[in-house]
Structure P
Amino acid sequence: MTPDPAFGTDPLAFAAHPPPPRRRATAREVLLVEPSGFRLSGETATDNAYMDLARSVDRTRALAQHRALAQAIHAHARLPVRVFDGDPGSPDAVFCNNVFATVPGRFIVGAMRHPERQREGRRQDLIEAFRAEGREVLRIDRVPDAVAELTGPLVVDRARGIGFHGLSERCNEVGAQAMHAAFDLERSLAFPLAAGEYHTNVVLAVLAGRAAVVHEASVGSAVCAALDALYGPHVLRIDDAEKSAFVANCIALTPDQCWMSAHAERALSPRSRAALRAAGFTPYTVEIDEIEKAGGSLRCCVGEVF
């Protein structure tokens, strides 16, 4: 793969001349996949420290919470919500944003690390539904040696067309470069996540192109300096307890709504609440604690359709 000069590893150079915000900042509609085969996967637990295989899960409760999420997004964010059936053989299919993503005119299929999750990318019903809209289907899972779990390791500022790629077992540099091209990004920054972190979107969020939520120790001080340059004064640094409660696994579904799980919202400190308000965001929440047992939270459930 030919190196792209817009793809780099120097945070200060990355932040020096950012593209202006000239794209749509939030999604036009939402893609969800129901937790039909929901269980805790021994495969994905090997590199997801947020999972505990000793815990039991209630599939009926997980499904009810997921349906409440779909209803809440439709009612409050006023977005169309496209819900697909889950796959009983794919325990983590509820976290569809790792496998599927969109940019205008394109549907992207990620390159998953674990075989159980690779099965998700082979389901044709979902892919054909987006192809029928006239979208090109781009398969990163066919790029040799790529590991790229889409908007798990990649956090995108959609307004500016810039990407933050956290490298870990779930995303290597080949995969990050493939995502840079697939998402039509103008600039990308690749950096290693701290040991024990598997996805960037658990420790970093960019909200509607004008604010960021970050756990500094998980991404490093240099990346945080770049965030300050891009989004200051609206960079919310969360503490360890907030990170563990999935506060950074949030998403702006409208320019003024920051969505997170009810568990995450309860963990917000007064300082963090004030910072979100100052950035112009109101928190919207849904109780999805049953789904969170699988090591992801609300943002992980949401596929953005642009």
Structure Q
Amino acid sequence: MKNISSKYPVNAVFEEKLNSQGTNCIECGNNLIECEHRGLIVCEQCGLVHAEKHIDHGPEWRAFNADQKKKRTRTGAPMTYMIHDKGLSTMIDWKNRDIFGKEISAKIRGQIYRLRKWQSRIRVSDATERNLTFALSELDRMASNLDLQKSLRECAAKIYRDAVEAHLIRGRSIEGVSAASLYAACRMYKVPRTLNEIAEVARVDKKEIGRSFRFISNELYLSLNPTKPLDFLSRFVSELELSSECHKSAKKIIKIAESKGLTSGRGPTGVCAAAIYAASILTKERRTQRKIAQISQVTEVTVRNRFSELIENLDLGINLKKK
């Protein structure tokens, strides 16, 4: 099953299949999903069939190992937003070998070299393509440093392309808008990355990324929910090498704090760090405030303040004098 409600698809090939019908059910308004095995497009809530006999765009052959897949495939790489021309243009390989794997002669090698040079020039013809080439390479560099998944990179590239088409780049740096697009994609996919982490790998400061993010999110009408302390919990617990029991305890503390309104107006990373510190005390896996602050990228004062608020308003069984 595939959810088709997102404006920025996970796979670049799977896009805009239902432009004529929309992405919501005409009966109940819920999301539509695609059943690949039956070729149906149905509502995930009421089960209304919106389309049937849907065409499968995948291969008609099967492969059970890498050799079979290599021999049977007859197409190139799939379309991707991470390349300025979406990977649809031809490329000349840099290996000086013919189709049989033999070395080519020196005379032909010179001709191939000139063809490669002109091919690289032709692929990037105008200023817009040069902009995309630099921005997408910068976006891929930042995503690689943050170890982000491929589908998220595709989403960030799609956001940047939409910003270029809407003429939102004028007066702003390419690095700032590409970093803001990556941050917006992280928010869409609920991948816990803070502005500080994006700024560390970007070539611009945090303020410029924040300004660019607010601007493109308003202009492109991106539906982004605010980040919550629970979004960062799993990563922080893993980096602190705490047990699953501590993770469950911290999650319970955060949920109780949210129900009592203690997280409103507070930074999500600070609340998460304080909950982890309290849970580490309860499970006797104590970590220092300095180490938790370094992992969560907040100050020790913030951890202490949020921890004091949790102790004062929640019955955790922790004495503030003995912390």
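Some points to look at:
- Comparison of P, Q - label where mean count of other Cβ atoms within 10 Å over residues 136-143 is highest: Q
- Structure from which 15.0 was derived, mean count of other Cβ atoms within 10 Å over residues 56-63, options P, Q: P
- FRET efficiency 1/(1 + (r/R0)^6) of positions 184 and 216 (r between Cβ atoms, R0 = 25 Å, to 0.05) - structure with the largest value, from P, Q: Q
- Structures P, Q were compared on relative contact order in percent (Cα under 8 Å, 6 or more apart), and the highest value belongs to P.
- Given 10.9, 32 for Rg and Dmax of the Cα atoms in Å, for residues 240-295 alone, calculated: source structure among P, Q: P
- Structure from which -7000 was derived, helix-only ellipticity at 222 nm (-39500 (n - 2.57) for each DSSP H run of 4 or more, over all residues; to 500), options P, Q: P
- With percent of Cα pairs over 38 Å apart derived as 5, matching label from P, Q: P
No value in this document is a laboratory result; all are computed from the given coordinates. These numbers come from a predicted model, not from an experiment. Cβ atoms are built from the backbone, for glycine too; each structure is taken alone.
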